[in-house]
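Read through the structures below before going on.
No value in this document is a laboratory result; all are computed from the given coordinates. From a predicted model like this one, the values you see are computed outputs, not experimental measurements. Cβ atoms are built from the backbone, for glycine too; each structure is taken alone.
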Structure I
Amino acid sequence: MDLELKGCRVLVTGSSRGIGFSIAKAFLNEGCAVVLNSKNSVSLTKSVKLLETSGSCFGVTADVTKVTDTQKLISKTSDLLGGLDILVCNVGSGRSVKAGTESKKDWEKMLGINFFSTTNVVEAARTELSESKGSVICITSICGLEVIPGAPVTYSVAKAALNAYIRGIARPLAKNEIRINGIAPGNIMFEDSVWNKKMAADPDAVEKMLNENVPLKCFGTTGDIANLSLWLASPVSKFVTGSIYTMDGGQTKC
């Protein structure tokens, strides 16, 4: 299937590794011009070098939890690409304190990383996305859909807020012909991921978790997320907005 993405201008936040890196690579393979982003300039430079032979690839360092950084990111991206057609908001982290031990600082940190990191970028890019009738993809989590045992409450609440934002902002954005959708991954395996470390430490426990909690009894891959991102961003899905797609091997029940 031709996804009609060739020549599209794409920004992927949080793309120096893992899911974001895989998404950026997938768009490059479709013939898009892509800006990668990270707040870590060293890892970003390495990632851009890995991908630059695949197509038109750039890196912009910015912390998208900060409004001023985000505005500079969008301005620089627009200068590099000549505009923006597709925005993928991938910044997030589930590393937080155990349930019941949260402080105000913990709440602020997790909301910044997992919620405001998206709203900041979407708001900063509205003019560019309006001009291109663009598409926004938000990488969220199944932790925002139902209670997942062991997941930090701060993370789950932040992702639930992100899911509500995706559904709620879809109508206002649609007035400018901007689409927005979310992907809620379950357990995704990639190098340096939490599950990669758990697998190395105790493979039997990981296998037990998969057998008991995931009907398909396997992990998802970053490529799975990237493939759905391509479809959601493309004109092929032009009638889809305000939706959240679960990719978890059947783990959640909602």
Structure II
Amino acid sequence: MSAPSPLSIQVSRLTKSYGSHQALRGVDLTVKTGERVALFGPNGAGKTTLMKILATISKPTSGGVLVEGVDLKDKPEAVRRRIGLVGHGTFLYGHLSAYENLDFYGRIYDVPRRRERILQVVEQVEMNPRLHDRVGSLSRGMQQRVSIARALLHDPSVMLLDEPETGLDQRSASIVWSALLGSGSRRRTVIMITHNLERGLELSDRIALLVKGKIAHETPTAGMSLERLRELYNAHTGAKE
């Protein structure tokens, strides 16, 4: 039996065009199993486009993606079973309760002991009292908590996080990060998009800067100061203090 691959995500020469606009212009990125990568970049750099492709929501124009050795183009369903996504959209049904939403997704992913697992993830995001409330009646912050519970439900080995703190206060954000990153024996592979340089530096093993559709810089975060990260960000993006 062969050993598991040390690489969780392999992105090779990835491009994505919308008409004449090229959102991604040859992205190369590898993420080791269990590694956490923070992806920074200015608005319009292609961060969300890249995340949508990794999540199988959008198809690349060219290039390739492997997730745990599975080709995204050939087996998108197998890739979806390996990933959890928290994005700008909640992917929830407003007319259903939080529990009904989670039960629906649990059926899609064939989650064993579904009710037990739903109660477990709901406790992780601390929203037990609102479990049977209709999602459309919940605040944006509470909807985001349900969305995060949904992303965790099938216990994915890879988490894709596109600004997961949206709509959350500081306490809620702390709860969410704890739930998403986990503390068990298995360390999830994580790619996170955030505009919060301090948060990204704190939670990641490596940072990658995406600028004009290409990876402009990558570096480990060990020993890096926030000041140094700001210098790198400004130098590669042209941002000003």
Structure III
Amino acid sequence: MNRNKCQSCGLVNAASDENCRRCGALLAVDATVVAMEVATDVPTEQEPEKKRGILKRLFWIAGATLLLLFSFYLSLRVTSEDLGYDQRQIVGRSLVILEQKGFGSEAGMLRHLATYRSTDNWWNKYVGHHDAYAATNFPFEVLTLYPEFFADSADDTERAVILLHESYHLRGAGEPAALEKVWRNKAQVGWNEETYGQSRVWRNTRELTMSLVPQLFRCGPDGNADCVR
């Protein structure tokens, strides 16, 4: 026959007893309390396991994403060529000009974050591009400088302007925004029409800026003059 032990005095009572024969304590309450304790213990044991499972999944997703991004970045480097020594010297002089003209943060990005290449990587070849002096792969910060960057620009100041344009792409800016920022800052860099108006870089940049940012050329009596001088 089943026995029901009193939790208060320890007396073993009959299973049919509702109260302890010795102290009178309610025996059914103990069973209920035990059942409640068991019930409340279950979720407290399972909750940490669920949280650990979610965290592991998030860490796994983050790790896999970083691995894929790093692999993509490496593929851009492997499928392109580095700059030569003389080319790096030219880039260095242009960055000094930007720093001297007050574009320290832009020059810092170009100096410390950009990975310079002299030929197109597989992605640039796949998507293609129009005639350009440079191309930036955001957010991988791979900056390709084409032969025209060195051959068609008038001097280091003009090359500094091209690099300033690419620094905005390094930050994720689109082509219209980068063109507008360069055109508004051209005087600060020392790039003006009086000195560079006949250069290929000036003509190409002006034409492209007029096409993509036409509001910068609606000044003057005829409404076609440069608004930023």
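For which of I, II, III does relative contact order in percent (Cα under 8 Å, 6 or more apart), calculated from the coordinates, equal 12? Working shown, then result.
Details: I: 20; II: 27; III: 12.
The value was obtained from structure III.
Using distance in nm of label points 7 Å out along Cα→Cβ at positions 132 and 212 for the comparison, can you identify which of I, II, III gives the largest number?
Numbers: I: 4.5; II: 5.8; III: 0.9.
Going through I, II, III one by one, distance in nm of label points 7 Å out along Cα→Cβ at positions 132 and 212 is largest in II.
Volume of the Cα convex hull per residue in Å³, for residues 20-59 alone was computed and gave 49; which structure, I, II, III, did it come from?
On the way: I: 49; II: 88; III: 40.
Working through the options, I get structure I.
Ranked by percent of Cα pairs over 20 Å apart, for residues 84-163 alone, which of I, II, III sits at the highest value? Let's see the in-between values first.
Details: I: 36; II: 21; III: 30.
Largest one: structure I.
Ranked on mean projected area of the Cα convex hull in nm², which label among I, II, III comes first with the largest value? Display every interim value, and only then the final one.
On the way: I: 13.5; II: 14.4; III: 25.7.
That would be structure III.
I, II, III: which one has helix-only ellipticity at 222 nm (-39500 (n - 2.57) for each DSSP H run of 4 or more, over all residues; to 500), as calculated, at -9500? Walk me through the numbers before you get to the answer.
Values: I: -13500; II: -9500; III: -19500.
Only one of I, II, III returns -9500 for helix-only ellipticity at 222 nm (-39500 (n - 2.57) for each DSSP H run of 4 or more, over all residues; to 500), namely II.
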